[in-house]
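*Asks:* In what follows, structures are represented as structure tokens.
Only the coordinates and a few stated rules stand behind these numbers; no lab work does. The model shown is predicted, which means the values in this text are computed figures rather than measured ones.
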Structure 1
Amino acid sequence: MSRESGLEHRCCALARSRGCIAMKLQGTLAGAPDRILLLPGGRVWFVEFKAAGGRVSPRQVNVARRLNALGFLVTVCWDRAGFVAMLNRLVPYVSRETSGRKNKLK
């Protein structure tokens, strides 16, 4: 597993633990971000994952600008700490003990 795919896997697992749906965008559009995260409350977050030393291509910049112009949040994630900081802003963490809700399907 490459550093970039490992970063993507760990970050998406964390997002799923917060109630998000992480969808892989493959072959949809050249330059499209790696993932679209569907957040609680009907919000959408596009994420491009890059390993340290990676670069964002001109196509990726163009697609990100187009998505931003439509009102979508698009970020480049260079490390787990940056992803966690943004996720905390978008989906505040609520522990099961303090939320008062059970984690069971009925």
Structure 2
Amino acid sequence: MFNKLRFFRKKTKLDEDQIIQRGVRAGSFLNTEVYKEVVSELEEGIWQQFMATEADNPESREVLYSHIQALKNIHNTLEGFVQAAKLAEHNQKTKR
């Protein structure tokens, strides 16, 4: 099984307390109305542009598709921070 906590610790050199703090901030950010509105508006705008492209213009569609994937990557990274924080909290509780 993929150990997200180890992944984030290696990649960032953060200790468990820092991972928890970052996860709490990421979770708070993900739950803000502004974040939800921005992501929704961007996704909708990108999909509208995608649907408006000509079928014989795959380059434009690929660029727009990559924009959607970038949004997903940002969201998934933030979610990963939240999950890593939960794992770090669990690890701290079991050490006590």
Structure 3
Amino acid sequence: MYRRYVLLGDCGCVIESHAMEDHLNRSERHIAMYTCPKCGTIIVNTVRYINRIKIKYKEIVEVNKRVHSLDSKLIHMRVEVQKKLQVFCKYKDESKLFFV
């Protein structure tokens, strides 16, 4: 039986094709680009896996959009809470004057 190998264009490592497929399949559940199992270099220029790379990149972009959207919403909510706290503290300080 013959084995096939893949030359990763990003790092130059040579990986047995079945081992590389297994590595990519295990990496599916992670929100990160695919990496070389030997050296950890991000894989973006290996033609054999270019379609998988594009799909993974789109997933990462979508997650980043959601995270940044949540960040901006949280910043807006934080500003609103700070404003309300300032108003509350102002009234609290004024109420001390009445109780003294």
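*Asks:* For the read-out semi-axes √(5λ) of the Cα gyration tensor in Å, a value of 26, 16, 12 was computed from one structure; give its label from 1, 2, 3.
*Replies:* Numbers: 1: 26, 16, 12; 2: 36, 15, 8; 3: 56, 12, 10.
Computed on structure 1.
*Asks:* Also: Supply the structure label, taken from 1, 2, 3, corresponding to relative contact order in percent (Cα under 8 Å, 6 or more apart) with the calculated value 24. Can you show the working numbers first?
*Replies:* Numbers: 1: 24; 2: 51; 3: 19.
Of the options listed, only 1 reproduces it.
*Asks:* From 1, 2, 3, which structure was helix-only ellipticity at 222 nm (-39500 (n - 2.57) for each DSSP H run of 4 or more, over all residues; to 500) = -22000 calculated on?
*Replies:* Structure of origin is 3.
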